[in-house]
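Next up, some structures in structure tokens.
Rule-based calculations on the coordinates, nothing more; no lab input. The shown structure was predicted, so the numbers you read here are calculated from the model rather than taken from an experiment. Cβ atoms are built from the backbone, for glycine too; each structure is taken alone.
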Structure P
Amino acid sequence: MSVFEHGFPFDPAYGRTLDQLLALPAPAAPPDFDAFWQARYEAARRVATTPAVGPQEEERDGFRIFGVSFTSVGGLRLGGWLVLPADGPAEHGFVVGHGYGGRQDADDAVPLPLPRSAAILPCVRGLGARSRRPGIPGESDLHVLHGIESRHTYVIGDCVADLWCAASALLELVPDLAASGAGLGYVGESLGGGLGALALPWDDRFACGQLTVPTFGDHPLRLTLPGVGSGEAVRTYRRDHPEVTDVLPYFDAATAASRIRVPVLVAPALFDPVVPPPGQFAVYNALAGPRELHVLSAGHFEHAGGEQEAKELASARQRFFAERLPNI
């Protein structure tokens, strides 16, 4: 039962206890799931990202922040931010995803999880202040349906590729990171969490990742759960387009998580009106490699104690990466 007072016409805890959430399995993968994603990854790695860095925009918390642009699959030029240490060379590297609200500035990611780090903060196609593009809806409930008629055209697949291309751009801009072989860290929340789960299995440039309230987990179950986020748009769309159930299995973050071998810290929530907790926990449960669990009382919901939980998660994230990303 919900432990928070709310005005939603459904229970954002979905009647499940922690033990029940921890018992949820991942859906079975389509027979060509691995081949589908491996081909997409190889195509993204062939892209000449030609990153370009703009003037420094600010300096704070031990980091310098610049505008950056790079090319992703389909020849689409995307934008975001490049973060570098204020002093000295970078000792760690990160790709930092964003939620479905888009990214309007670097405030959601700076300071980075570790000092003396470099990072790229991409805005995936159609979203955020620097990657709005004609023909791609910028509103979450429309963006999540863009191209959903086919696994080959679904925008979520291209957004995953945007993260791979962002990693390529970062390694080109900070060549010491590539030369070290130490591997990158990935950080993503909500949309960024789900995209990260889909991206990590195929890209051995990532050494570890941290996913907060990840979306796209267990689509068959998500389609039965009401909500107020992008998942509700997909659930509504499916009523008139049942054939979408043939597309969604290729974009299931829990299914993908069963292929992740690197260490991952997941922070799912027990109560979340936007991303149903069962899907979040399905991602954690499916992880095939070393995993850590950091349970939040609520996600996408302001509540007393929320600031303290955010501080505790930031501390856990810092420890997690400090233990797994060696200095270069």
Structure Q
Amino acid sequence: MGKHSISTQSVGFLLVPGYALMSYAAAVEPLRAANLLSGKELYRWWHAAPGGKPVTASNGVAIIPDCGTDRDRQADMVFVCAGGNPALFEDKSTFAWLRRLARRGVTIGGISGGPYILAKAGLLEGRRATLHWEHLPAFREAFPDVEVVPSLFEIDGNRITCSGGISALDLMVALIERDHGRQLAASVGDWFLHTHIREGFGPQRMDLRYRLGIADEKLLSVLRAMETSIEMPKPREALARQSGISLRQLERLFRRHIGHGIHAHYRWLRLERARQLLRETTLPVLDVALATGFASSSQFARAYKRAFGEPPSETRLSGESFR
């Protein structure tokens, strides 16, 4: 590698075991493309891993890191790449390493589940942040001091968070445009056949009409309301009034398009959220019950066991065994 120019930025990637390979590749490859297309070494990168040992992605691919988190390296930006269940990651030396980098003025970022680790290190308090939609409910409960938004990526000063997947490519194109201009950023997008670069505030998830294959607008409006009213479930009558049709008509729509009634679908949404919270937070079971619209822990436990074949305490223990 030739002599680095003054403008070369050093970018570190902290790979946490079980990280998502797609998110990592979508973050590092645009840097390579920027160097290639500009004819200059605008970026150089290195990898770190807890313990400094080869680190395996969720699909089994392993990367040999350049260093562990016991060694400080020069960097302008460091991105934490994590997947799986980042709430279970507990490594004090890694948290201390990230805090040291932050104190030195390094821009710290998190990709996919990475923002969870930034928050556990105390680096997102009072900041605006995003992360993969799968982790959003548990994250909000665990870190109320972080302003969580369900966007593709967020740049809040020297903290950068990204929801993961292909959105890491959108983030890197935005950073390349910020640092080196629109023309190079557009060329990088073209290089990866990514002809529509999305803004950071774009939605993470596919619209319900495509996700569930439903075209009926009245039913879609009710389903959206249900997904955003988990803690305080809306009565069936209120949902019917919102849709502008009778409760009987709404029930028929549910059975035709969803396969079961309103009550059963709402209960399933709430229990799925509860399972997420049990796995990804240390909230007491009663708090999980209340956060998902159940009046008591006993009522919650009965419904939970019927749905998943085990009590909430077993789900909590199976999560803790991976800590």
Inset, instruction - Can you spot which of P, Q the value 19 was calculated from, given it is relative contact order in percent (Cα under 8 Å, 6 or more apart)? - result: P
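Where does the value -14000 come from, among P, Q, when helix-only ellipticity at 222 nm (-39500 (n - 2.57) for each DSSP H run of 4 or more, over all residues; to 500) is the thing being computed?
Numbers: P: -9000; Q: -14000.
The structure behind it is Q.
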Inset, instruction - Assign the value -0.34, -0.54, -1.11, -1.31, calculated as log10 I(q)/I(0) by the Debye sum over Cα atoms at q = 0.07, 0.09, 0.14, 0.16 Å⁻¹, to the correct structure from P, Q. - result: Q
Legend entry - Origin of the value 1.8, where distance in nm of label points 7 Å out along Cα→Cβ at positions 25 and 225 was derived from one of P, Q: P
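Given a computed value of 2, 11, 19, 24, 19, 13, 7, 4, 1, 0 for P(r) over Cα pairs in 5 Å bins from 0, in percent, for residues 121-232 alone, which structure among P, Q does it belong to? Each step should come with its number before you reach the end.
On the way: P: 2, 11, 19, 24, 19, 13, 7, 4, 1, 0; Q: 2, 11, 17, 18, 17, 14, 11, 7, 3, 0.
It must be structure P, since only it matches.
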Legend entry - Parent structure of the calculated result 16.5, given that mean count of other Cβ atoms within 10 Å over residues 9-16 is the read-out and P, Q the choices: P
